[in-house]
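Take a look at these structures.
Throughout, read-outs are computed from the coordinates displayed, never taken from laboratory work. All values reported here derive from a predicted model rather than from experimental measurement. Cβ atoms are built from the backbone, for glycine too; each structure is taken alone.
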Structure I
Amino acid sequence: MSFSQFALQLLTGLQIGAIYVLVALGLTLIFGTLGVANFAHGALYMIGAYFGLVVSSQLGWGWAALLVPLGLFGVGILFDRGLLQFFYKRPVTDQILVTFGLAIIIQELARTIFGGTTKPFPAPQWARIPVDIGFGYYPPWRLVIIAVTIIVVILLFILLRYTKFGLMVRAGMRDPEMVRYLGIDATRLFTIVVGLGAMFAGVAGIMGGPAYSIEPGSGMAMLVPSFLVVVIGGMGSLVGAVIAGLLMGLAVSFSVIFVPAVSQVIIYLVAVIVLIVRPRGLFGVEGIG
């Protein structure tokens, strides 16, 4: 393999991993703070993709970039207040059943509204033609996905590390009951966390839609690898979600070249290997997971 081929595969792996990271960030943020396994998170990705398709085609990409994250933040708040709050204390099996059932309902609604066929989601005009990046030609939109993910991760780090809200979230991830005892409005805090998680899924949807096209099953297709990313990284670990997402993306990209026979199942093989060595994931801690 030449250097240019290696570099292009590396970029492709980072782009695939970037989508995993965006979805997994919301999943692990919700699980780490609320302890809720949200199997409807893939459906939020799908909603973001379809919402982005509609808004970009009607109003343009500028409005789509603004309205999709805000819209999914609102969807997340409604999701938490209307359903998820009633399952904070319920067994994890109840959480999985109700959120998975909701995901199926949303998927069938999307099938009714948009049809069951795959819909192309055109990227902005300027991002459609591959450009020379020094060692080959590469689609600009895939570079945008990597850049947006880097920005989102940095902003989330700043939010959690240097703001009062972030301090409360980190405290909630360690001990939710203690947060309540300290007089913090845990209900409001948890609702905002779910909204942020949904917003990340929406950003992933609008970024991933042009790269992969969309159909009603897109959410379910994204759910499994994203949950594997969360498990490999360590349940509740945001750093783990980022590193595991990039690891999975690179594994998928390079397996197509070196071991194409297992490229379809490489994420499961990576999960098995990591969990044999680290049963709680790369950054999992005792008592979580």
Structure II
Amino acid sequence: MPLASQWERLLKNQGAWVGSFTQMSSAGEIQDDTPTEVTLVAQDGGNNMRQEIRKWPSGKPTQETVLEYRSLGRGVLFCEDGAFSQGSIQWSPVSEFGAELGLIHGHERLRLALVFPRQASLGSLTLIREHLKDARPSLRSPLSVDQLLGTWIGQATTVYPDYQPETVVSSRLVLMAPAPDTLTQTLSLAPGPTLESQGQRVGGMIQFSQGRQPVTVLLLPSGASVTFPTAIVPGYPFFLELGWLITPTLRQRLIRSYDERGSWVGLTQVVEEKVAAVG
């Protein structure tokens, strides 16, 4: 993927995006919600990006930040439709680690920032829900397990930090609930292996404790979900994932993957449709 094409994908995020930054605990509990406006404007014939960020925290003065840049950092990649991720390119147990994942659909964006503050487990996260200033946002309920149950067919496209050619594979995800507090997941990638796992519902989260790298899934407001290591285990691959149930039968996922050395190796966007519901 040439650098020029990456810049063109950034330009698909232009506009004035209004919404809020919702700060949450690692368990998904809302701690604060701040109205925001983020404006992205291309200048100099599209060669320069100006980003203006305004926040209106309760009881405090307006916060304004202006950024201008002509190139992209090593830790950022964009997908064809403008979805993106930026963040740490290397995990270390002695350094702060984190990433932002952003999905875009029509006049709406969903972003999520995760921070691991010099520890193996998640410290905090920020859910960012935005829509273009002149558009009306869709109303979506908080995500539930029942909304996810069924068979999802889609396509997974991966872009790489070293700009090697993108890869595209077909995906099939089957989610079932054989018992009230149990969830089974079967993921097939063609060509590729079929992966099976079983999780336990614990309040508003799902814990997948099998394998050497346990994973936590939080179900969030506005059809969002986030998946992350329960505690990063050195020497094993891991990933960070943002999910977005856009309609009852359309879902997007964005996955930032790290290898066993803790190095960032790819960004995968999955667009999938529900073709069968459970029962």
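Largest in distance in nm of label points 7 Å out along Cα→Cβ at positions 22 and 254 among the labelled structures I, II is structure I. Each of the structures I, II was assessed by mean count of other Cβ atoms within 10 Å over residues 46-53; the largest value belongs to I. For the read-out distance in nm of label points 7 Å out along Cα→Cβ at positions 78 and 262, a value of 4.4 was computed from one structure; give its label from I, II. Structure I accounts for this read-out. For the read-out FRET efficiency 1/(1 + (r/R0)^6) of positions 54 and 198 (r between Cβ atoms, R0 = 35 Å, to 0.05), a value of 1.00 was computed from one structure; give its label from I, II. It was calculated from structure I. Ranked by relative contact order in percent (Cα under 8 Å, 6 or more apart), which of I, II sits at the highest value? Largest one: structure I.
Can you spot which of I, II the value 0.75 was calculated from, given it is FRET efficiency 1/(1 + (r/R0)^6) of positions 38 and 166 (r between Cβ atoms, R0 = 25 Å, to 0.05)?
I
Taking helix-only ellipticity at 222 nm (-39500 (n - 2.57) for each DSSP H run of 4 or more, over all residues; to 500) from the coordinates of each of I, II, which one would give -25000? Only one of I, II returns -25000 for helix-only ellipticity at 222 nm (-39500 (n - 2.57) for each DSSP H run of 4 or more, over all residues; to 500), namely I. Here the criterion is FRET efficiency 1/(1 + (r/R0)^6) of positions 6 and 150 (r between Cβ atoms, R0 = 35 Å, to 0.05), and among I, II the highest value is seen for I. Structures I, II were compared on mean count of other Cβ atoms within 10 Å over residues 110-117, and the highest value belongs to II.
Out of I, II, which one gives 3.0 for distance in nm of label points 7 Å out along Cα→Cβ at positions 134 and 206 as computed from the coordinates? Considering all the candidates, the number was obtained from I.
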